[in-house]
Structure P
Amino acid sequence: MFFPNNYLIERYSKSSGRSKEAVRNIVLSFIARGVSMVCSLLIVPVTIHYVNPTRYGIWLTLSSIIGWILLFDFGLGNGLRNKFAEAMADDDKDLARQYVSTTYFTLGIIMLVFFIVFAIINQFVNWANILKLDVSYAQELKQVFAIVTFFFCTSLVVNLFSTILTANQKPGLSAVLGAIGQIVSLLVIYILTLTTEGSLFNLAFYYSGVPMLVVLLASVYGFGFTRYKDYVPKLKYYKKNHIKSVTSLGFKFFVICISMIFIFQMMNIVISRELGPDAVTEYNIAFKYFNILTTIIIIIVTPFWSAFTDAYHKKDYIWMAGSMKKLENVWLMSCLAALVMIIFANLFYRVWVGKELVVQMSTTVSIAVYVTLYNLGQIYMYMINGVGTVKIQLIIYLLFAMVAWPLMVQLCRALGLPGIVVVPSVVVALQAIFGKIQIGKILNERATGLWGE
């Protein structure tokens, strides 16, 4: 294809600016996420020492269940992310502030209603029985679910400020907020180990409350004293007609997230029920280790979500194609890193959490394969999510969500811990294959039918 020289110069100039912004945010995110990663690794032995391995496994299972609440924003967060980026690409500040205010008030009402309903239901649920735990945990689990649900609901609304930062191609600043929350959480949990007896309630209260408080304070400062004060949520900017435009795309993300519950978030519950809470700890130790690679990949691809929204809106396919190739090369390097991590895994585990926790090599290898496939899928999904054509991945997730639970139960019984990752590994492999095909069609302007929805 032939382009006039002036066109190439203009397009390169725009692409260069977008790429430089992405690089700046990747560097800042690496620093912030690096700190978060170290804190995340350090907090594991500290937490295990505080509540013991069995209670830590229970906490991980509870976290998975409560984490589902994060999906009940009905996709409003991701919808805002794309719509805000589009409004900024068009330099329409009024539309951007309307999207912000509409999303804040809508999500705030949803979370308030959700928490009230949950608080009522929680009084009649026996969580110990559901998780097949000793009856002595029943009352404590009720309290833990109540307090953490409150913080998670509040976090969903508060974290919209981080979404705005990311949509404005400033994910590095969002990562800094996450790092501060991790640092303070680690310090608080460590202080608890020195001053109190091991308690699931204390762990839940501070571990979930501290990060929320950090982002809340940052939101108050950002909306009050920085350029983001132009987008402070106000009732007069709330536009009911914008709910549909935010939720139309957001609802697709919501269905994807609900499907992901049954594929990914159920894993801890299946392990706990079939193999016990100690096995949950073993699985998560290995997963957190290889999640280092996922964290690195996410740091790199996150700026490209909103950058792809901007580029697609401006039909800058040259930049999009070049960026995709670079991201694929990053994934290939991560595969080599995964092999090295497998070799040194047992040594790392011993240094990290001590000899009392044993992670089988079969568990290590299976999770390494799963994480590697997951990372490839994420590269294509972040680009596609930025474009907003998510129906293909929605169908993949929805189909597997219907059969994930029984398949994982049977595979876990047959193969133990390695069996639990077979289903999600197949899902992310298909996600990567179809994602590669779809992004190719988008770049060649041939994404018709399902490929373009």
Structure Q
Amino acid sequence: MTGAQRTIALDLVQAALAAVDPFAAVCRSLRRDGSRLHAGEGDPIDLSGVDRIIVVGGGKAAVPMARAVESILDPERIEAGLVVAKEGQLADAALPEVIEVVTGAHPVPDERSLEGAARLVTLLSGLTPRDLVIVLISGGGSSLLTLPVAGVALEDLRATGQALLSTGVPITGVNTVRKHLSRIKGGQLAALAAPARLVSLILSDVVGSPLDAIASGPTVADPTTYADAVAVLERHGLEGERVPPAVSRWLREGALGRHAETPKPGDPLLSTVRNVLVGSNEQAAEATWRRARELGFNSQILSTWVEGEAREVGRVCAALLREVARRGRPLPRPACLILGGETTVTLCDGPGRGGRNQELALSAALALEGLEEVLLVALATDGNDGPTDAGGAMVDGTTAARARALGHDPWDHLGRNDAYPLLEALGDLLLLGPTGTNVNDLTLLLAF
């Protein structure tokens, strides 16, 4: 790829990220007009009738979302606040003035995740109908806000989460299980805040933005059941040794009616809750589409619902680029095709380093070999692709050959889920740092 092509690709990446900046997203959805607070659709809230305002939340975008709320409300008006952010994202971040920030681990929770969630819950005790709770939810909240049910230890949750994530279970399935092992997910956080009014501002990191799945839906009625959670484990062969006995036992007891279900649609405990979607993958894709047109590309969003095994999706993306390059379909050059969603990776035994976007990119690079004047960008919008410091990668028709010239076997790296070292050696990683947002992934297919 040329320097000019790389510059164009990074321009499109920045356009996507700017469109889903959490601070700006909250300010678009929450505004104050004197004593009236407007939150999404619906009637404004009369703040003169509110005794206390409590702000809580968790996720990768927790800090900028909290700062946005303080910029809209008078900080002195906030009685108390606590959000749980991802470790490593606070180094250069401007922190809110009143709302306390603590950190936890992601994608697997740690003791800090549990402690932060427990402290958050204490802020919601003893509330009245004259109180207002503002909840800030973004991707990563499932791990960062962890409070397990009785009899299930943190280590049980960690082992279950690792099993689910390493087996390629879609995030909706992962969160179905998480909800039924938690005291705050699946609408239970909102139930704890009742009878206070509650406004939840949600930045989506789930394909299609189903509100009940984002961060496991702590403020949203849960349409899934214990039986659904058991079915997820069975469907993916995770019963037996893969999942701790305490987890299997709790879920199976729940399916038999021995544990209370999560709040369901129509539950009166959620009658004073307003959930507002403030940002999504679709918005990032649309911003990329607009910027690509400004740069002179024929541009089209193909889908924001992409899921599946990363290496398989990579091959499909390469096929689409070949169609553009050789046949001018579905768009003639210069073309920019945009896909949004989130793939998964089924890990081999003893996997190397990488993330779903790096694996997608490496798989695509092998299928693009020899094709000229094309570029594929695979982006994790949070800036951290899997357990790495990369936000993804960009590859072209020369990537595989350049890798071999440096002594790397691309097929071997792909087979071992080890894309990071190869892409690092080539200088093809996207090293963006934590972006402060999280709205799934984008894949950009560029034909110059």
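A short reminder: the numbers here are calculations on the coordinates, not readings from a lab. Being a predicted model, the structure only gives us computed values, none of them experimental. Cβ atoms are built from the backbone, for glycine too; each structure is taken alone.
The table for this structure:
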read-out: Of the structures P, Q, the one that 31, 23, 13 was derived from, the read-out being semi-axes √(5λ) of the Cα gyration tensor in Å, for residues 144-279 alone; value: P
read-out: Identity of the structure behind 14.6 (criterion: mean count of other Cβ atoms within 10 Å over residues 256-263, calculated), options P, Q; value: Q
read-out: Which entry (P, Q) yields the derived value 0.96 for Rg/Rh (Cα atoms, Kirkwood Rh); value: P
read-out: Structure from which -0.67, -0.86, -1.01 was derived, log10 I(q)/I(0) by the Debye sum over Cα atoms at q = 0.14, 0.17, 0.21 Å⁻¹, for residues 344-423 alone, options P, Q; value: P
read-out: Answer label among P, Q for the case where semi-axes √(5λ) of the Cα gyration tensor in Å, for residues 224-415 alone, calculated from the coordinates, equals 35, 22, 18; value: P
read-out: Mean count of other Cβ atoms within 10 Å over residues 184-191 - highest-scoring structure of P, Q; value: Q
read-out: Among P, Q, which structure scores highest (criterion: relative contact order in percent (Cα under 8 Å, 6 or more apart)); value: P
read-out: Label whose coordinates, when semi-axes √(5λ) of the Cα gyration tensor in Å, for residues 56-295 alone is calculated, return 34, 20, 18 (choices P, Q); value: P
read-out: helix-only ellipticity at 222 nm (-39500 (n - 2.57) for each DSSP H run of 4 or more, over all residues; to 500) derived as -11000 - corresponding label from P, Q; value: Q
